[in-house]
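What follows are several structures.
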Structure I
Amino acid sequence: MKSMMVRPTHGIIFVLDPTNTDAVIPEYDPEKVVSSTSTCVSVATQAAVDGETEVFLGLDVPEIDELLQVAVCDISFPNGHVALTDSGVDRFFNLMIGGSHATVVVWVDSMDGPTRVVIQVKSVRSR
């Protein structure tokens, strides 16, 4: 699993296939930490002006005892490419998977401006 300290533009990160021109970004809901469509997951983080957010992306997860599981989403990655990006042009991580669909599980350390986000891509399969 890869980890990185980031300052996401607008305090939100996305998990999607960046090569999928039909990807649909979920509508922002200030009441939710995670929103999703069938092609994208968005995760709220603390605002960039408030500091860095530690993000993890991978097939395995680090120690998550103190984190809250906030979402389990079935997401389409048509070209088998998974990226973690912000709302600008920054791409934090890239991951190739052996299929076109996967279950994405999200954990955070807080429901209000998380400073630690763990995203697991699992149950990879083709459809």
Structure II
Amino acid sequence: MTYKIGHKIFTGYAVAFLALAVLALGSFFAVKELDENFKEGQISRDLVDKLEAFHDFIVQGQQGHRVFLLSGNEAQLAPIRKVENEIDIQFQKLQTAAVQGGLDISQANIEERSKTLLAAYRSEE
């Protein structure tokens, strides 16, 4: 069986088109995967930012408490009182960020640990 020139040309174009289609499909899935990874990275970064903000919030209270212990000035207790009053709001922000990130973080566990730390600082007064 011999191929005529028309069949050979058609086969060449068909193979080239098939190769381009496979390349385009592979590129599409690669770009889609990169986009998903980028979104996951953003969510993780947002969670890290929320954790850093929570840490800074607690550290501010600790610093106020230390200054109070050194100076005895009652006005220096304002940061620790702010932490005590706003800690539930901060927990909610942290939990929201964790849920958006697809993590299962128990708020009760975080609350228990943080309140234990706060109790330890209050006992030092």
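Comparing mean count of other Cβ atoms within 10 Å over residues 50-57 across structures I, II, which is largest?
Looking at the calculated values, the largest one is I.
Given a value of 2, 9, 13, 12, 9, 8, 7, 5, 5, 4, 4, 4, 4, 3, 3, 3, 2, 2, 1, 1, 0 for P(r) over Cα pairs in 5 Å bins from 0, in percent, point me to the structure among I, II it was derived from.
Label of the source structure: II.
Computing helix-only ellipticity at 222 nm (-39500 (n - 2.57) for each DSSP H run of 4 or more, over all residues; to 500) gives -31500 for which of I, II?
Values: I: 0; II: -31500.
It was calculated from structure II.
Where does the value -0.79, -0.82, -0.91 come from, among I, II, when log10 I(q)/I(0) by the Debye sum over Cα atoms at q = 0.23, 0.24, 0.28 Å⁻¹, for residues 26-73 alone is the thing being computed?
The structure behind it is II.
As an exercise: relative contact order in percent (Cα under 8 Å, 6 or more apart), calculated from one structure in I, II, equals 21. Which structure is it?
Attributed to the structure labelled II.
Starting from the value 0.40: which structure in I, II was FRET efficiency 1/(1 + (r/R0)^6) of positions 42 and 114 (r between Cβ atoms, R0 = 25 Å, to 0.05) calculated from?
Checking each candidate, the match is II.
In terms of mean count of other Cβ atoms within 10 Å over residues 34-41, which of structures I, II is highest?
With respect to mean count of other Cβ atoms within 10 Å over residues 34-41, the highest-scoring structure among I, II is I.
We did not get these values from a lab; they are worked out from the coordinates using the rules stated. The structure presented is a predicted model; accordingly, all values stated were derived computationally and were not measured. Cβ atoms are built from the backbone, for glycine too; each structure is taken alone.
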